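What follows is a group of structures, each given as structure tokens.
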Structure P
Amino acid sequence: MYVSSESGIYNSLGRWLITNIAVIEDNDDFESYGTSPSFPVPERLVKDIIETDLSQVMNRIFGEDDERHNKGGAIQLLTHDAISRIDLTEMAFVMALTQYMNGEKWK
């Protein structure tokens, strides 16, 4: 089984959001995708995030923290420790695993 995850910014219904996406693939070429809950991005920050990355924008707004990505990520700061980057990644993988956990009933 191969697993991968990435986070990024996207536009949905005219609103910019950041989400995590997880991909799971097995040796039989079956793929499944899942996403985490998304959080909104203020319109004034979208261009900067797209041109650089979320970490750089967070450092500019909230102060330098070279370890933020290795800790709880931006979401931990934005939610005042309620949710971490790891939590979002885990949720995305659980969503991707729904097809595996339910076998042929959900494939």
Structure Q
Amino acid sequence: MAAPGEGQESDEYSVTICAKDSSGPYDYELRKRLVKLAEDHQIPFKLDIYPFYGSDGSAALRAGHDIRVALIGPGVDSSHSYERTHKEAIDATTKLCIAYLR
């Protein structure tokens, strides 16, 4: 999920592609590929950073796993028991996942 806040680009209508979180940037080539897929398939997306958030992918990297990490998710309002989004964000996230898998 991508919870927008002050200074964020995310919204509740798009898939968010996270460029970096509190641990640093995600894999640049993988991020570029996701952005290109979204553009090529006309999937609404936002590119954002989350300086106070850490993902499971970041934790895996800190644990020493040799993997490439990217982070995507629907834009949501709030978190931890009161998430709210729009079907457009879920749809955009699903379409980006499918485009990536193809």
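When relative contact order in percent (Cα under 8 Å, 6 or more apart) is calculated for each of the structures P, Q, which structure yields the highest value? Write down the numbers at each step before the final one.
Working: P: 27; Q: 41.
Top value of relative contact order in percent (Cα under 8 Å, 6 or more apart) goes to structure Q.
Where is percent of Cα pairs over 23 Å apart largest, in which of P, Q? Can you show the working numbers first?
Numbers: P: 35; Q: 23.
The structure with the largest value is P.
For FRET efficiency 1/(1 + (r/R0)^6) of positions 30 and 46 (r between Cβ atoms, R0 = 41 Å, to 0.05), which of the structures P, Q scores highest?
On the way: P: 0.70; Q: 1.00.
Largest calculated value belongs to Q.
Readers should treat all values here as calculations from the given coordinates under stated rules, not as data from a laboratory. Quick caveat, the model's predicted, so the values are computed rather than measured. Cβ atoms are built from the backbone, for glycine too; each structure is taken alone.
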